[in-house]
Structure P
Amino acid sequence: MAAPLSTMKFWKPGAEAPGITEERELNTETTGSPIIFNPHTALSIEKQRQKLPVFKHRNNILYLVESFQTVIIVGETGCGKTTQLPQYLLEAGWATEGKVIGVTQPRRVAAISVANRVAEERGALVGHEVGYTIRFDDCSDPQATRIKFLTDGMLVREMMADPLLKKYSVLMLDEAHERTLYTDIAIGLLKKIQKKRRDLRVIVASATLDAKKFHDFFNLNESGDPSKDTCGILTVEGRTFPVDVFYTVSPVPDYVKATVETVLKIHETEEDGDVLAFLTGQEEVEKVVSLLQDQARSLSRIGMKKHLRILPMYSGLPYADQMKVFERTPPTVRKVVVATNIAETSITINGVVFVIDCAFVKLRAYNPSTAIESLVVTPISKASACQRAGRAGRNRPGKCFRLYTEEDFEKLPASTVPEMQRTNLAPVILQLKALGIDNVLRFSFLSPPPAQTMVQALELLYALGGLDHYGRLTDPMGVRMAEFPLSPMFAKMLLESGTFGCSKEIVTIAAMMQIQNTFVLPANQKKAAAREHRKFAVAEGDHLTMLNVYEAFIKHQKSSQWCQEHFLNYKGLLRAVTVREQLRRLMNKFKVPRTSSEGDPDVILKCIVLGFFSNAARIHHSGSYRTLRDDRELHIHPSSVLYGEKPPKWVVFNEVLQTAKYYMRDVTAVESSWLVELAPHFYKQAKHGSLASKRSRVL
C-alpha cells in the first residue's frame with residue numbers, strides 16, 4: 001500500500017499564506033562546476049562553444065588578462081567559464097615556449113571531468129595537450145600538456161618543488177567561493193608569488209563571489225590611483241531558468257521521513273520531471289533510497305502508470321553506480337536522485353526539475369578546545385540553499401521544496417564558514433613551513449584562522465617530531481613528513497615503520513585508510529554481506545582488518561568476481577593498490593627499510609600508536625569512551641569491527657563523526673603502556689597508574 005500524501009503543507013501562489021511565503025529566484029548556483037549537462041549536443045563542438053554566454057566576452061577577458069596581474073571573473077552557472085577560459089588563453093598564445101595554463105578545482109571529480117570535456121572539445125585524449133593531476137593520479141605529460149586541471153591541494157604541493165611555479169603562465173582558481181582549505185592557502189601563496197613574478201597571471205573564477213573582497217586582497221596598488229590597479233573584475237551572465245521556491249508551513253521534526261513524503265507528493269501531483277533530494281550522508285541516503293524503493297513497488301502494484309527509479313549519489317559510491325544518475329530514463333519513468341552535497345557542487349544531473357532541500361550538510365570541523373576534528377551535521381548557508389534550489393532550473397523552470405520555514409531560512413548564515421577557520425591546520429602549517437614560511441602567523445590569509453587552532457597545530461607537529469622547540473621544521477623528519485600527500489600522523493607512521501619492522505603492513509594500512517566504503521552493504525543483502533565481512537575481522541580492530549582485506553584481494557589476483565562474492569568495493573581496492581605503490585615509492589626515496597612484521601600484530605599496533613597517539617581514548621564505566629585530553633565522551637561507530645564486541649580498555653582512532661553522539665571511526669585496540677612509551681612528551685603516567693595528557697609548549 002502506498003504511503004498517504006504528506007501532511008506537510010507547502011504554500012503555493014494564489015493561496016492565502018499561513019505564515020509561509022514563496023519566492024521566485026533565478027537559478028544562480030553558488031558552488032560547483034557545471035560539467036555534465038549540455039543542451040547543444042546535436043551541434044558541432046565549435047558551434048557548442050559559441051553558444052555559451054562567455055563566448056561574447058572572449059576578447060574582453062583576454063584584454064583583462066593582458067592588462068592586469070589578477071582578474072576576478074564572476075560567471076553565473078552555465079556560462080562556460082570553467083571549460084572555455086583555459087581554451088581562450090591557449091588560443092591567444094599563453095601556453096607557448098613550454099608554458100602551462102593551470103586550472104584548480106576544489107574536488108577531484110571536477111578536475112577529471114572538466115579535463116575530459118576540454119580534451120574532447122579539442123579533439124584529443126586527456127593526458128596529452130589537456131591533462132589533470134589529483135592526489136595519487138597524474139594524467140598529464142610534462143612535455144605535451146598545455147592546459148592542466150588540478151586540485152588546489154596539488155597546486156600547493158607543486159610549489160614545494162617549484163616555489164615560483166615557473167612553468168605556469170596563467171593560474172585560474174575555479175570555484176574560489178567554496179573557500180576550501182587549500183584554495184585559501186593557494187590564494188595567499190599566489191599573492192606572494194606575484195610580487196616576484198610580475199608576468200604570472202591569476203584568474204579567480206566563481207559562480208558567485210564577493211568580488212570586492214578578492215579584488216582588495218589581490219590588488220597590489222598602494223598609490224590610491226585606480227588607474228594603477230593590478231586587479232580587474234568582469235561579470236558574465238548565466239544560462240538559467242527561474243525556480244519557484246516553497247517553504248514548509250511549520251518546522252519539520254524528521255527531514256528523512258519528510259524527504260520520502262515530499263518525493264511521493266511530487267510524484268502523485270506534479271508534472272513530468274526528475275527529482276533531486278539533498279541529504280547529509282551515505283547512511284541517510286541509503287535509508288531514503290530503501291524507503292522509496294518500497295513505496296515505488298507499492299505504487300506499481302496499484303497500477304500507477306509512471307514508475308519511479310530511485311538512485312543514490314554520494315562520493316563513496318562505486319563509479320558504475322554513480323554513473324547511473326546520468327542515464328536518461330524513458331517517458332514512463334521519473335528518476336529520483338537521493339544525494340549528499342556532491343550534487344550541489346561538481347556534477348549536474350540532466351532532467352532535474354524538482355529539488356528537495358533538507359537544510360543540513362555534513363562538514364569537517366575542528367574544535368581546538370578538545371583537539372578533535374569531527375564530521376558534523378550542521379545547517380547549510382543561504383548561499384548553499386540558493387545553489388541547491390538552482391539545480392532545479394538547469395533545463396527548464398523548476399521548483400524547490402525546502403523542508404524548513406522561511407523564518408528558519410532567514411536565520412541561516414549568509415555563507416559557509418571557510419574551511420580555514422574550522423579545520424585542523426597541522427597539515428597546512430607543515431607545508432607552509434616546508435615552503436620556507438617560518439612565521440605562519442604573519443602569512444597572508446584571506447580569512448585568518450583562530451589563534452588557538454594555530455597553537456594546537458604547532459603543538460601536535462612538535463609532538464610528532466615535525467617541528468623543533470622553536471617551531472622550526474626538523475630535518476629530516478619534518479622535511480620528509482611534508483612530502484607525503486597524507487596527514488602528518490600518517491606520514492610519521494610510515495616514516496617510522498621500518499624501525500618497527502613492519503613497513504610492508506603499515507604502507508598497506510595507510511593506503512586502505514584513504515579508501516571510502518571498502519565494505520559494500522546492499523540494502524537487500526545486508527545480512528549476507530555482514531557474514532562475508534566478518535571473515536576479515538580481527539579482534540585488534542579496523543586497521544588490521546583492512547590489512548586482511550587488502551592481502552586477500554592481492555591473493556585472489558585482484559578479482560572483481562571475488563570482490564562481488566565478498567561484498568567488497570572493487571574500484572576502491574584497485575585505488576588502494578595505486579595509492580600503496582605511490583607511498584611505497586616515497587618510502588624508498590627516504591630509504592625506509594622494507595620490513596615485515598612476520599605475523600606479529602603488536603609491532604604494527606605500536607607503529608600506529610606512534611602516529612595517532614593524540615587520538616587515544618579509554619573505556620569509561622558507563623560503557624562509552626573518554627578522550628585523555630579533555631574527557632570528551634566518544635562511542636565506537638557501528639561500521640567498526642569492534643562495535644558490539646567486548647570493548648577494549650584503550651583505543652586509538654583516525655577520526656570522529658558527530659551526529660547524535662561523537663563516534664570514533666577506524667578504531668584499534670592498544671595498550672596504555674604503549675602511549676607512555678611512544679609518546680612520553682604527550683602523556684604522563686600518574687601515580688595510581690592512570691594516564692593524563694600534558695601540553696607541549698612551542699616557542
Structure Q
Amino acid sequence: MALANPPIDIRRFQDIVDEAKKKIPAYFDGWTDHNVSDPGVTFIELFAWMTEMILYQTNQMPDRHYLNIMKLLGIPLKGPETSHAPITFWLSEPQPDRVIIPKATEVATTQTESVASIIFNTNEDLVIEPPQWAAAFVLQGEHGEEGVLSRGKVIESNKFVGESELLEIFPLLPPNGQSGLYVGFKNDLSHHLLEFHVECDQPEGEAGYRAFMWETAVSHNKWQPCELDEDKTADFNHSGRMTIHIPEMSRQRFNGQDAYWVRVRPRQQSELEPGAKQFQNSPKLLSFTVDSRGGTVPASHGEYRLEELLGQSDGTPGQTFYLQAPPVLMPLLGNEQVAVVTKQNERTLWEYVSDFSKSQLQDRHFTLDSQTGELRFGPAIVRHQAEKQDPAISGQREVQTVMRYYGAVPPREAMIYFTGYRTGGGHKGNVKKGALNTLKTSIPFVNKVSNRERAINGKDHESLDESKIHAPRLLQARGRAVTATDFEYFALQAPQSNVARVHCFQPTPKDMGTSHVRPGEVHLLVVPKVNATPGDRLTLEQLQVTSEQKEVVLQHLEPYRMLTMRVDVSEPDYVWVAVDVALIDNPIYKRSAAHRRVLERLNSFLNPVFGGHEGKGWPFGQDLYEADIYMVLRELPEVLAVRNVALRRAQPTTGQPFDEAVKRLEVYDNNMIASGIHTITFGEGS
C-alpha cells in the first residue's frame with residue numbers, strides 16, 4: 001500500500017485532554033473530579049482546543065518553507081516568460097536611402113481609460129534597404145536553368161520596361177510549378193515589404209481568385225511562400241501596385257546569375273482554393289517597378305529601463321538593493337549589468353551569477369531574484385575563530401576571526417546603478433493579431449505599424465504547485481543527462497528555443513531508413529511551438545525545426561550530456577493523413593457551422609502540438625485507427641451519427657490524399673501523425 005506523508009504531530013483534541021487528565025495526580029492528588037462539569041476540566045478542554053488549532057497549522061507546511069527549501073536546493077521558481085511577435089513597419093513612401101529603425105523601439109497596444117497599453121520592444125535594428133536589381137527573366141521550361149531572358153531593359157536600377165513586345169509572365173499554361181517571372185536582387189531583402197508597381201496590357205483572368213503565388217528562394221530546389229499584403233491589380237488584370245512580405249532569403253544561382261530571387265508563378269490545380277480558377281492566358285506587362293515599403297523585425301513583450309539608481313553602498317558584505325519594477329525578464333542580456341561608481345567617479349561593471357559558490361574576493365559578482373527584484377552582493381562568512389595569548393600581558397587573550405568573502409564588496413559611499421533591464425512578460429503579452437498598432441515615439445517615414453501574427457509564448461511566473469511537480473524531476477536528473485527522460489527534460493528547459501515537445505528514442509535500422517545505427521548517439525525528436533490555434537491545420541513549414549532552434553537545444557544540453565554521447569536533434573518524420581468522413585448532422589445546427597466544427601475537431605485531434613485524446617499533442621509513434629475518428633466525432637453535439645470513415649495518406653506539401661484508404665495507419669517510433677486536407681460529407685438520417 002502507498003505511504004502517505006505523515007503529519008508533524010498526530011495528536012487531536014481528545015488525546016490532549018486525556019493526557020492532561022493523566023498528569024493531574026502528579027501535580028495535585030486532591031483533584032479527583034474529572035467530569036466535564038468541573039471548572040478545571042473546562043480550562044483543560046479550552047487549552048486542548050487552542051493546542052489542537054496550533055498543531056493543525058503546524059501540520060500545514062507553509063508555502064514559504066517550500067520556497068526556502070527549494071532555494072536551498074538551488075531550484076528557484078521560474079520567472080515569467082516573455083511573448084514574441086514579428087512587428088511590421090510600413091513606410092509612407094519609398095525612400096532612396098536605407099531607413100534604420102533602431103533596436104528597442106517601443107510598439108504598444110491601444111491604451112484606453114480602463115486598460116493600460118501592453119508594450120513590446122524590437123529585438124534588433126531593422127534596416128530597410130532600397131532593392132538593387134540584378135536580373136529578371138521568364139522561365140519557360142521545366143528545369144531551373146532553362147530560362148529565357150525577358151525582352152526589355154532595366155532602368156533606374158529598379159524598373160523594367162518592355163521594348164517591342166509585351167512580357168508574358170506565365171508563358172506555360174497549364175502551369176508546371178516552375179514557369180513564371182523571376183526577379184533577382186543584388187542585396188539581401190529578407191523580411192522586407194516589397195512593392196511591385198505593374199502596368200498591365202489587358203485583363204487575362206478573373207479577379208479575387210488568387211490564382212498566382214509569390215515565392216522566394218531558400219535553396220536551389222526549395223522555395224518559400226511570400227505573404228501577399230495588398231493587391232491593387234485585381235490579380236494582374238489592370239495596372240496598380242502589389243505588395244508582398246518577403247521571408248528569409250538566401251543567395252542562389254538561376255539562369256547563370258547569382259542573386260537573391262523572388263518569383264511569381266501560377267498556382268497548380270491542387271494549390272487553388274475551393275472555387276478558384278486558373279489563368280487561361282498569361283497576363284502581359286508593359287513594365288514593373290520594385291521598391292521597399294517596409295520591413296518586419298522580431299519583438300518581445302516588456303519595457304526596457306535604463307540606468308536605474310539602486311542606492312549607495314555602505315561598504316559591508318552581503319548588501320541588498322531592490323529594483324523598482326520587478327519582475328525582471330531572465331536571462332539578462334550582455335549589456336544588462338550593475339555599475340558601481342565611486343566618489344572619484346571610477347565606474348566598474350559587475351556581472352550576474354546564479355550563486356556565490358564559486359566567487360572569490362576579487363570577483364565583481366551579484367545575484368538577482370527576478371520575482372522580487374532583490375539584488376544581492378557577495379556575503380562574508382566566518383570560517384573559524386582562533387584565540388592567541390599575549391605574552392606581555394598575563395591572562396590577556398586575543399581572538400582572531402578569519403572571514404571568507406564570496407565576491408567583492410562595493411566601496412563605501414559608491415553609487416549603485418543597474419545599466420538596464422527588461423520588465424514585463426506573462427500571459428497578458430499574448431496579444432491578438434493586429435493589436436500592436438501604436439508607436440510610443442514617432443519615427444521619420446514610418447506610416448503604420450502592426451503585428452501580422454498573434455504574439456505567442458508569454459507565460460506567467462511559475463506557481464508553487466507547478467514547482468512541486470517539476471522539482472522532483474530536476475532532483476532526479478541531478479544536473480546530468482543520462483536517461484531518455486533526462487534528455488527530454490533538459491531539452492524542454494532550453495531558453496528561447498520555442499520547443500513544445502521532445503521525444504528521446506533509440507532508433508532501429510527500420511526507423512532510420514538505414515542499416516547502420518551509430519552507437520553512443522542520442523536522438524531527440526523536437527516539435528516546435530507554433531503560432532496557431534488548436535483548430536488550425538498545421539503546415540510542413542510550421543513544423544520544421546530551424547537550425548537556430550537545434551543549436552539552442554544542443555548548446556543547452558552540452559553541460560549535461562556525458563562526454564561519450566553525441567546528440568542529434570531533428571523533427572519527427574510526419575505522416576500526413578487526410579480523412580474522408582460521412583456524417584449525419586444535427587438539424588438544430590446550421591450545416592455550415594457543423595462542417596466548420598467537424599473540420600476544427602479533426603485538425604485539433606490530428607495535431608502534433610495540440611492533438612491526441614489528452615490535447616497534449618499526438619503521441620510519438622502511435623498508430624491511427626478508424627475507431628479514433630469515430631470516437632472524437634461522436635462527442636460533438638453537431639453530429640448525430642458517423643456513417644463512414646476512410647483514412648488516406650496525404651502529400652506533405654499540399655495535404656491532398658494520394659493513397660488507398662486503410663483502417664489503420666501504421667507509423668514507426670520516429671513518426672508522428674499530422675492533419676492533411678479532410679473531406680466531410682453530410683447525409684440525411686434514416
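Laboratory data are not the source of any read-out in this text; all were calculated from the coordinates shown. All values reported here derive from a predicted model rather than from experimental measurement. Cβ atoms are built from the backbone, for glycine too; each structure is taken alone.
Values computed for the structure shown
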quantity	calculated
Value -11000, calculated as helix-only ellipticity at 222 nm (-39500 (n - 2.57) for each DSSP H run of 4 or more, over all residues; to 500), assigned to which of P, Q	P
Comparison of P, Q by distance in nm of label points 7 Å out along Cα→Cβ at positions 134 and 678 - largest value held by	Q
Source structure (of P, Q) for Cα Rg over 2.2 N^0.38 Å, computed value 1.30	Q
Distance in nm of label points 7 Å out along Cα→Cβ at positions 94 and 582 - structure with the largest value, from P, Q	Q
Distance in nm of label points 7 Å out along Cα→Cβ at positions 54 and 446 - structure with the largest value, from P, Q	Q
